[in-house]
Every structure is written in structure tokens, then in C-alpha cells.
Structure I
Amino acid sequence: METTHTYEVRAKCTKPRSGVVASDTVLRPISFSAPPEFLGESGVWTPEHFFVASVVACYVSTFSGISQASKFGFVSLEVDAEGVLEKSQDGWRFTEVKLRPALKIAREEDRERANHLLEKAERSCLVARSISAGVTLEPAISVAPERAVLATVN
């Protein structure tokens, strides 16, 4: 297995405080702007959204991969994420990313294992481990026995 991977992305300025980010390995480019708080456009993806999205997307893919490897089926997983941006004497920085996974499982007896796997995913998420902001996990697990289980996701 390789020990180094690279991911190349480029950005182009299209107007003040706005642009497009793209990669040769990704189908669609994404328009972005500075957030309205920093004189950018509203309703457009911002670098701040990308930052929080990278943490939550990594968490979801890490949990589903760990679940698959552990042969742990679940009904559904939805994760809300909130990034906290604070100004200090050194300038603005993210100080925390809160992850709120809502995991539905089919059987009550799987609750403890589900919680363990949610926590393991938080510890294993490479994006979360790569940032200086703290990552807080606030899981909610519910049982939905009538629903089909997302058995090991392929």
C-alpha cells in the first residue's frame, strides 16, 4: 500500500472575492465566494463551508467504511455539522467543529456497538485528525426495527 497520496485542486478568481474551484479528477467545478460576513455573496459555497464539509464528509465515509469492515449494518446515518469560527488576536480561525450524527439502527442490542463505532470514526477521520480545531461528537442513536438495514455498504 502506498504511504503518500496527493490531491490536486485549482481555483480561479471570477470576480472580487469569488471564484471556481476544480480538479481534473472531479466531474463538476464548484463556485465559491467569501461569506457575506466578509463582503462575499450570500447563497454560494464558501471556503468556510468547504472546511466544515470536508470534516463531515470524512466522518460519514469513515463511519460507513468502519461499519462495513466491522460487518455492522445500520438503517441510516445523517450528520449535522457546525464549524465555530472565532476571532482572536492572531486573526480568524476555526476553534471547533461539532458533529451531530443521527444514527438509526434496527436493534436495541446494537446501541453500545453503534456508539463505539461512531466514536471510533471520530478518532479515525483523517481530516479531523489533520486540523487544529477541536472536533466534538454529539451522537444520537435511535432504533427503527421496521426499516431495512443498510447492511455493509458496498
Structure II
Amino acid sequence: MGTPPRVGEPAPDFTLPRSDGTPFRLSEAVQRRVVVLYFYPKDETMGCTAEACAFRDQYEVFTEAGAEVVGVSADSSASHQAFAAHHRLPFVLLTDADGSVRKLYGVGKALGILDGRITYVIDTHGIVRQVFSSRLNPTRHVAEALQTVKGLAA
């Protein structure tokens, strides 16, 4: 398990496939917008669906504030495509099949079995501006991330 980047430190760069198979590179994305990078355990589970739908419901506010929302889990591209279609998710979902990016960001497992839930807000210089971790309150990540993004835009 890697040491997670802390507030004020550079976010580790990575490239992962989007649900359509095209590559997403963090260093390229942060040149355009603030990135709200959220790690979640699994598509179509109760907490993860609540979190994804909360991001969906605030997506326009995030984009107007200059941010791109990006979800990461170990699920396959096909699973992400079905999850996005089922819940009308307008943002990018990435597949971290081998868990290497999760490890890079220090996102461990809860109770040793379930992948953790952590959200990073990364500014346009690639610096981590906020980190949120809550297994039990997945929708709180959305409100806290939005508050941070709006603060960066001010």
C-alpha cells in the first residue's frame, strides 16, 4: 500500500481506461479543470449508487465551478457502462482492474474485504487540495468536494 498523497502534495499521475476503453491521464485532465477523483468499492451497490447519483445530481454545479468528476473502481468497462446507463451518470468512470492506482493513492480495504471510499480534490496544478474518507456516509463526499471546488474557483 502506498502512502496516500496529503493536502498540499502533488497527486500521483496515472493512466486508466475509461468505460469506452479510451485512456484517461490525470496529468492531462488537471491541465483543463480541477479533478474530483473519487474511489468507490463497486458498481450497483447501495452506498456506491447513492454516491454516484449524488455526484450526478450536482454534476452541473461541479462543471460550472470548473471541475471534472472522475470515479474509479475495479469494475470492468462493461460494468461501468451498464452502471452509467442505468443511473444516467454523465461523468467519467475508470477501471483500475489490478488496483494499482488505488494502492498509489493509499486507498485500502475496510474490514480487510471491501475497497475503501476516498475522494481527492486536485487543482489545475496537480496539487491535492482536499481528501475525504468515509465508508459510512458516501454522499457527504459530494457536498465536501463541491465546497472545496467552489473555494478554489473564488
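Each reported figure results from applying straightforward, stated rules to the coordinates on display, with no laboratory input. Keep in mind that this is a model prediction, so the values were computed, not measured. Cβ atoms are built from the backbone, for glycine too; each structure is taken alone.
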Query raised in the report: A value of -0.65, -1.07 was computed for log10 I(q)/I(0) by the Debye sum over Cα atoms at q = 0.12, 0.17 Å⁻¹; which of I, II is the source structure?
Result: I
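Taking distance in nm of label points 7 Å out along Cα→Cβ at positions 18 and 42 for each of I, II, which is largest?
Working: I: 1.5; II: 2.7.
Sorting by distance in nm of label points 7 Å out along Cα→Cβ at positions 18 and 42 in descending order puts II first.
Of the structures labelled I, II, which one yields 0.2 when distance in nm of label points 7 Å out along Cα→Cβ at positions 82 and 98 is computed from its coordinates?
I
One of I, II was used to calculate mean count of other Cβ atoms within 10 Å over residues 66-73, giving 23.2; which?
On the way: I: 15.5; II: 23.2.
Source structure: II.
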Report summary line: Across I, II, relative contact order in percent (Cα under 8 Å, 6 or more apart) reaches its greatest value in structure II
